[in-house]
Structure P
Amino acid sequence: MKPATLKALKGSIRKWERIVAGTGADNGWENCPLCKLHLDKDCNGCPVKAATGKACCWDTPYSDDWAKSVRRGRSCWGFANTLARKAAARKELAFLKRLLPKPTKRKVVS
């Protein structure tokens with residue numbers, strides 16, 4: 001994973017940690033570091049698209065759970081201020097954490 005993408009992924013994880021904690025809100029792509037980096041390129045290079053094969057977070061907890069729990073008109077943005085929203089936010093956070101690169105084991109040279 002490119003350093004800029006890893007930084008954006010960690011930023012998106014922090015966003016969802018704040019949403020789960022009740023101290024932040026989802027404003028879709030407007031406050032998503034991954035979207036800010038990859039959305040203008042049809043999400044190419046985004047680890048979410050790499051995991052799902054689809055752009056715009058389709059087939060993720062964001063589209064499958066979060067958007068359904070907060071949908072108001074055309075917007076799916078908002079706070080995790082109900083049990084359904086909190087559960088959906090926790091699912092999205094767990095999904096994003098699974099996208100982090102696995103630590104590599106380094107050989108110890110004696």
Structure Q
Amino acid sequence: MYTVDENNKITIVKKDTAYFSVALDNYELREGDKITFTISKEKESQTPLVQKVITEFTNNNMAIIYLSSEDTNLDKGTYFYDIQLDTETGWVDTVVGPAKIKIV
């Protein structure tokens with residue numbers, strides 16, 4: 001089980017799986033773009049604990065992020081995540097985060 005609150009804080013049970021969609025209101029995802037979801041111990045960490053790169057998108061302009069049981073098999077506690085868009089033209093935009101993800 002997982003929840004996402006109004007501040008984008010994710011709470012998830014250790015070893016649970018989850019999937020959620022990322023939709024952008026002001027940009028249409030296209031071939032060559034990528035969405036990267038990263039979990040780190042520290043807010044400014046350059047060493048991710050989990051990193052998911054999505055390069056295929058749904059027909060309705062969404063990226064689906066899937067967290068496996070291995071991805072959420074972290075020590076219980078609070079971590080930080082972000083979601084970044086890299087466009088085929090070189091534009092880089094952090095669309096969410098850094099936000100908190102809590103493993104319970």
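Quick look at the values:
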| item | result |
| --- | --- |
| Among P, Q, which structure scores highest (criterion: mean count of other Cβ atoms within 10 Å over residues 56-63) | P |
| Value 15.6, calculated as mean count of other Cβ atoms within 10 Å over residues 24-31, assigned to which of P, Q | P |
| Origin of the derived value 29 (relative contact order in percent (Cα under 8 Å, 6 or more apart); candidates P, Q) | P |
| Comparison of P, Q - label where distance in nm of label points 7 Å out along Cα→Cβ at positions 16 and 32 is highest | Q |
| Which of P, Q yields -13500 [helix-only ellipticity at 222 nm (-39500 (n - 2.57) for each DSSP H run of 4 or more, over all residues; to 500), calculated] | P |
| Structures P, Q, by mean count of other Cβ atoms within 10 Å over residues 8-15: label with the highest value | P |
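Since every read-out is calculated from the coordinates, none of them should be taken as a lab result. What you see is a predicted model, and the numbers here were worked out from it, not measured in a lab. Cβ atoms are built from the backbone, for glycine too; each structure is taken alone.
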